[in-house]
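The following blocks contain the structures, represented as C-alpha cells.
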Structure P
Amino acid sequence: MRRHSFIIAVTLFGIALGAMVAAFTYYSVEKRFIKDIENDVFQLQEKLAAELARYSEIPVVLSTDPRLKRLLRVPNSKRLSSGTNQLLEDWNARLNSDVIYLMDEEGQTLAASNFASDSSFVGYNYSYRPYFQQAIEGNKGRYYALGVVSDKRGYYFSYPVWDGDTISGVLTLKVDLSIIDRIWDQQQFDYLIADPLGVVFYSSRDEWLYQTLPILTETQKAAIRDSRRYGKSTLESLTAYHELEEIEPLTTLDIGYEEIGREHVLVSSTDLGSAGWRIYGFTPTSQAWPIVIQSVLLFSTFYVLLALVLTAWLQTVKAQRKLALLNDELEQKVASRTASLEDTNAKLRESITQYEETQKALRQTENELIQAAKLAMLGELSASINHEINQPLAAMRTYTENSIKLMEKERFDAVKGNLTTLNELIGMVADIVARFKIFARKQNAGGKARANLDDVLSASLKLSSASFIKKGIQIACHKPEKGIIVNADTVQLEQVILNLLNNASHAVEHASMPEIGITVETFLDRVSIHVWDNGAGLDNDSKKQVFTPFYTTKRDGLGLGLTICRRIIEGFGGTLQVGDHASGGAEFTISLQRLYEGEQPNDPGNMDH
C-alpha cells in the first residue's frame, strides 16, 4: 500500500514539475520569438526606408534636365518625343526603377521609359492620381497603388518640372516594390506591410495580399475600390478587430479568414516612414511546441532516472533495516523493548489517522466557506445586473420614442441612425451581462487594460445627451489634451461615467438652470476625472455612506450603483471619492494611472471588481 502511494506521489509530483517546465519553456520560446520578430521587422523597416529615401530625391534632380523642358514647350514634336523617350529609358535602366515618365500640366503622359512596351504609359492621363496633384502644386509627390495600365504594384515619386517661375509638367518615377524581396535576405518569419487603413499591399503570403487587418465598413471598402488603388480586391478582413489601433499593441493574434482558416501567431510591428505604412512580422505559436515537447522529454528522462536511483536507494535502506530488526529479534532482552515499540507505533498510527481525519474535516469546512462566499458574491452581482442595464435600456427607450416621431416625419436617415445606435446599445447590454458572467468565475482580470479617455467620454455623453436634452440639462466637458490613455477597461469605465452622470441628472431635477460638468485634470502619472452638478449637494452623513451597499437617497434606487463604481475603479488601482463642488452641488472624482506609448499598466494586486 505504501509502495503504491509512493509511486502515485512521485508520479503526480513529476507531472506537476513537467507542467512547470513546459510552461516556462513555452514562455521563454515565445519571448525569444517575439524578440527575433522585432529585430527582423526593424531591419526590414530600416532597409526599406533607406531604399525609398534613395529614390525620393531622384525626380527632384532629373526634373532640372533642359531636354524635358523642351518637350513640354513643344509637346507635339515627334523628334523631341523620341529623344525624350530614349532619355527616360536610359535613366530607368541605370536607376533600376520600374518606369520613369513625363506628364504635361494637364496630366497627359508625353514620354515614358516603357514607350516601346505593350503597357506603355504614353498617351494616358494620370491627373486623377494624388502624386500628380501633389507635384502640380509644387510639392514632392508620393503614392502607392496598382498601376492602371501595367497592373503592377509600385510606389510613385513625383516632382514638378519648373520652366522659369511656372510649372510646365510633372516627372514621375515608379519603383516596383519587389525591391523588398531583394533587401529582405534574412527572412525568418512571415510579414506584411499595411497602409493607414490596414489594407495589406505587400506580404510574404499571397493569400494575405490586398486583404485588410481590421474589419472595414462597406463605405470604406467602396471608397478604396473607387480609387482603383488596389484593383478589384475582395478586401476580406484577416482579424476579428474593427480598429487598426486595437491590433498594433498586440503580441499574439488570430489571423486569416474563413476560406483559408485562422491560425494563432506571435506578432510584432513598427511604423514605416511618414506614409502611414506599418510592417508586421508573424510566426505561428505552433512552432514553439516542438521545443516545448523536447524540453519536457528531456526533463522526463532525467526525472525517471532520478526516481529509479531514489527507489533503489530506498530499497537498500529498507533491506538494511530489516536485517537490523532480525538481529535484534535474536536477543531476548530486545523482546520487551520490541513490544513497547510496537505499542508506541500503534498509538502513533492512531494519532496520524486522527490527524488525517481532522485535516480532511478542515478541508471540507474550508471548501464550504469558500463556496458560501462565492454564492454570496454571486447574489450581490445578480442584484446589481438590473441596475447596470437600466441606463442603456433607458437610452434605448429614448431613441425608440425619437425614432417613432421621426418615422411620422419620414426622416428615414435619422431613423436609420437611431436604429444603429439602438443596435450598439443592445450590444452594450450583452457586454454588461457577459462581464458579470466573467466576474462570476474569474478574478483579477482588470490589471492590464488600456482605455482612450476621448473614446470613453464621447461614448458616455452620446448615451446621455438625449436624456439631458429632454430634461433641459446643460453639460460641459473640459479636457486639457487629446489622446489620454488610462489604466482601465473601456466599457467598464464608460459604465462608471454613465452612472455618475445619471446620478447627477437626478440631483439637478429641481435646479432652476440644471448643469452637469466633466472636468479632466492630468498629472505626470495620474489622471483625475471630475463629474459635478449644481444640485443641492450631499450632507456630511450622506457623503460618508454614499459608497455603502444598499444605501440610497433615491425613492426607487437599489443603492448599489456607486458601490459597484468604486469596486470597478479600485480594480484598476484607482480611487473614487466624493466632495463638494464650487457650484454648490456634489463632485465625484475618479483617479486613474496614466499610460504612455508602450507603457504597461501596473498590477493593482488581487482586487475583485
Structure Q
Amino acid sequence: MDIQHKLNRAFMITFALLMGLGAHYFQHNQGGSGLELAQNNVVWIFFSTLIGIGLWKVTEAQKIFYSRLTIVFLIACILFLIPVFYPNNALAEQSYTRLIGLFAGFLLFVSLQQMRFNAVFLQRLLLLIVLAGFLQACYSLMQDYLLPVDNIFGYDVGYGRPYGIFQQPNVLASFMATTLILAGYLLQQIECKKLQAFLLLTVMLNIWVIVVTISRVAYLGGAISLLLFIPWAWHNNRRKLVLFLIAILLGIGCGTLKHDMLKIRSGHMENITQDNKRVVKYTHSLSMIAEKPLIGSGYGSFEKAYLESYAQRVKNGEVPANSQHLTHPHNDTLFWAVEGGIVPITAILLLIIGFLSTLKGFGLKKALSLLALVVPIALHTQTEYPLYHSALHWLVLIVLVFYIDSEHKKNEEQQFRPTFALRIFALLIPIFTAIFMLSNLYTIAKITTYERSKNPDINLLMDIVNPLVFQDRFDFHLSHFRLAIAVQTDNKEEIQSVITWTEKTLEKTPKSFFYVILYLAYQHNSQPEKAKQILDYARYLYPRDKQLANIDKPRPSQAMQTNSNAQSTLPVVK
C-alpha cells in the first residue's frame, strides 16, 4: 500500500474516531458556546488532524485538486477578512476566533477534495455521520427517560427537553434532523439489509428525539427537507421511501406517548404565543444595519454596539427593556451585516450562489434531495447560532457540501511544488490545535470547580495556563478577589489598580458583572459620586438586571464575600 492510500485510510480512521467517540466527549462545564463547551475542544482536535492529513496528501501527490466551488469558497473567505482592516476595528480581536474557524472550514473542504474518495469511501463517510446521529439519539433518549435526579452528567431531569452533548435542545434537534434526512438519502442507495435496518432505526430514534425536544426550527427544517427529498426518493425506490416514512411515523408515535409531553408542549406553546423576543432582536439589528450599511459597526463590536444602541431606544420608549445582554442576534446573516456591513453579506451571497450553481448540474429531483441534506443546519443559522455553539455542526455542514460538490464530478487539478512549507503547516496545525484545546479542557475543569465550590479556592484559577477562552470570567474572579483582599487590608493603591483595570476592560467588554466590580471598587475607594454615576449608567444599559437593581441596598454581610456570588453575576446560558 503506497503512502497516498495510507493517508486515505488515516483520514477515514480519524473521521470514524471523531464520529464514534470524539464528538460525544463529556466533561462538566458551566455552559456557554464555542470552546466554553468541552466537546467542541475535542472536535477541533480531530478537525485539525483531518486538515493536516489533507495538506500532507497534497505534498505527496505534488498537485492540488479543486473545483469551481473551491474558488468561490476562497474568494468568500477573503471577503470575510476585509472588514478586519476597516478603521472601526478597535474590537476586531474578538472576531479572530470565528474567522479562524471560517478558514479552518475552507481548509477542511480542500483537504476532503485531496482524498479523491471513490463512491464506497464517500458512502462510508456519510454513514459515519449517521452513526454520530444514532449515538446522540441514544444518549438524548437516555437523558430524557432513564437518568435519575442526581445523575453523573448533571442533567436536569425536570427540564423536560433533552439536549444531548450539545447542551441546547435546538442544536441537538437540528443535528438530529440532518442525520435523519441523511439516513433516508443513504437508505435509497444501500442494498445491505443490516445497514438498511440500522438506517431505519436511526430515522425512528432521531425523529423521536426531535419530537421530545419541541424544537420549532427542527420541525420546520425537517419538514422542508422531507418535502425536498420525497420526489427523488419516490422516483428512485418507492419501497424504501415507504419504509423511511413508516420509521418516521413510528418515531413520532413514540415521542408523543411521553407521559409529560402534553404539559411540556403546553408550556412551550405559551412561550411561542408571548411577545417574540427574536422579532425585537431582528428589528433592532436591522435598524443598526440601516445606520451603518457600508462598513457596519466593526468586527467584534456587536455586543457593545447592540447594548448601547438598544439602551438608548429603551430610554426613548421605543422598545421594551431586556433582562439580557446580547452577543449574537440569533441570525448569522444579521450578525455579519451589523459588524461588517455589505462586504460579508456579499460573501454570504457568493457562497449561496456558488452552491446553487453546483446543484444546477443535477436533475431537478436529485438537486432537491441534495439540497435537503443541508437545509436543517442552514435554516438553523437564521434563527440561532449553531455553528458557534457546535463545532460538529460546522464540520458536518462542510462534509455535506463537499459530498454534493464531489457528486458534480467536475474537479480540476494544479501542480503544487512548495511541498516543504506545506508539510510544516500540515504538522503544526494539528499539534498547536491539540495543545491549545487540551489546555483549555484543563481550564474548563478549573473554572467549573471554582464556580461550583461553596468556598472557592483562588489557587484553582492560579493553576490555569490558558485563560484565553474564559478571559472575561477569569478576569472577573481574579479582580473581585483582588478587590476583596484590598478592602480587607484597606489597601487604597490596590483598589485604585482594580478601578483602572476595570475601566479599561469595560471599554471592550461592557458586561454587567464588570460594572458590579467597578461600583464596589468606587464605593470602597471613598468615591460615592463616581459609584453612583457608574451604577446609573450600568442600570441604563441593563435596566432589568436584578443584581444591579439591588446592589446599593444595604447588605453589609454579603457585600464583599470572596466568592462574590460569582455564578449569579456571570452570564447565564439558556
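What follows is calculated from the coordinates using simple rules that are stated; it is not laboratory data. All values reported here derive from a predicted model rather than from experimental measurement. Cβ atoms are built from the backbone, for glycine too; each structure is taken alone.
Remarks
- The maximum of distance in nm of label points 7 Å out along Cα→Cβ at positions 15 and 303 over structures P, Q, that is, the highest value, falls on Q.
- Computed 46 for percent of Cα pairs over 46 Å apart - originating structure among P, Q: P
- The maximum of distance in nm of label points 7 Å out along Cα→Cβ at positions 175 and 423 over structures P, Q, that is, the highest value, falls on P.
- Which entry (P, Q) yields the derived value -17500 for helix-only ellipticity at 222 nm (-39500 (n - 2.57) for each DSSP H run of 4 or more, over all residues; to 500): P
- Computing distance in nm of label points 7 Å out along Cα→Cβ at positions 495 and 519 across structures P, Q gives 1.7 for structure Q.
- Computed 9 for relative contact order in percent (Cα under 8 Å, 6 or more apart) - originating structure among P, Q: P
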